Structures are given as C-alpha cells and as structure tokens.
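Each in structure tokens, the structures are laid out below.
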Structure I
Amino acid sequence: MTAEIDIQNAIRREVAKRGHFIYRANVGKVRMQDGRWFDTGLPPGFPDTFGFRSTDKQIFFIEVKNERGRPRKVQIQFHKFLQSQNVIHGIARSAEEAINIVEKGLIGYGF
C-alpha cells in the first residue's frame, strides 16, 4: 500500500509542473516542549493541499488518500461546505486524479 505522503508529494510535484500553484496544509495540534499546545488554526477537515490554477486563478482543494483511505466525518463536512460554494475540490489517490480535479474544475470528485 502506498503511503499518503508519497502520493501527496507526487501530486504537489506534478500539479506544479503543469504551472499551477499548490501548497501543503499542515493541520492539527502539536504539544510543544514547554507543554503548551500549538494549533495551526485551520478548520477541522481542511484538505491536505490547496492552491490556485495558473490559467484563471480559481482556488482548489485536494484531499489525499491512498487506495484504502476513506474521508473522515469532518472531511465530509468540509467537502459539503466547499460544494455549497461551488469550489473545485476532491479526493485524489494519484497525481493523475489531482490533475483532473484541478484542470477539469471538478467539484466534489471522489466524495
């Protein structure tokens, strides 16, 4: 089974090669050495990557999953919000799926 980080790296590399801008979103909380919690500030369910198309500056969001991965409840809730706003987004299990989401402007692919 392919690790999601490897899929994510391939997606970021290939989408960028096509001239689009893509960024990794680090989400969650981390306990710091002094015992305090650091929170990234992103909302629960925020997708793994986001960016904008070079062609028309449309924003997109991509949730990365491996072949067995399924979206969590908070990810489905975020998907419903993006869908209600008609935003390009989807689940990608490969760089090819991510490119299709971005370049075809798919909304909710894979959910």
Structure II
Amino acid sequence: MPTPYLSEIEAPARASVNALPGWTLLEFGTDWCGHCRAAQTLVAQALGPFPQWQHLKIEDGSGRALGRSFRVTLWPTLIFLRDGQELARLVRPASAQDILTAMTKA
C-alpha cells in the first residue's frame, strides 16, 4: 500500500520546506485522486535508485496553505527541490522517465 499523503496538520510549514537540506520531491495530491494513484508507480520507479531524495506527499485541496504557496492547481503536482529551492515542476507525469528528467534539473 502506498504511503498516505500528509494532512494539512501533519504537513510542514513553507518556512520548514524552504530550509530542507539536499534533494526533496514534494508531491501534492490526494489519496482519492485517480491521477495521483496512477502516478504512484511512476514515482516509486523513478525514486527507487535514488535514496538520497526525500519524498514528501502532501494532501492538497482548496485553502491548503502549502499547496497555495506553491501555486498548485492540478494533481498530482511534483515539485523538485534542492536545499529548499524549486528547480523543476511536473504536473500529471506520464512516465517514470518524465520524473527522472525533472530530477536531473534539481
């Protein structure tokens, strides 16, 4: 079973995200979103060989502070960070290769 998304209460604040060291993949979506469920295998395939990447799944929705601060409008939205700075973004990935390509930009 895939890791559940962090609720708004569990999700880190934007300041904490900005302070994250190293590589981080923020994944915004919901457990009930079909596009999000379809992307889980792709994300797992892409991240599998790269244990140095931290993966945070953030439950998103109307009025959710962290998603709004990143201007998320569609799910899943993958945001690739290095040392808290956004370097790439991918919305509704179609393949693991799309994710790997975005990772190389981070």
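Where a number appears in this text, it was derived from the coordinates with a stated rule and is not lab data. Since the model is a prediction, treat every value here as computed from it, not as a measurement. Cβ atoms are built from the backbone, for glycine too; each structure is taken alone.
Quick one: distance in nm of label points 7 Å out along Cα→Cβ at positions 66 and 98 came out at 1.6 when computed from one of I, II, so which one is it? Provide the component values of the computation, followed by the final result.
Values: I: 1.6; II: 2.3.
Derived from the structure labelled I.
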| note | For distance in nm of label points 7 Å out along Cα→Cβ at positions 10 and 34, structure among I, II ranking highest is I
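Where is volume of the Cα convex hull per residue in Å³ largest, in which of I, II?
On the way: I: 115; II: 92.
Checked I, II; max of volume of the Cα convex hull per residue in Å³ sits with I.
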| field | Winner on relative contact order in percent (Cα under 8 Å, 6 or more apart) once structures I, II are ranked, highest first | value | II
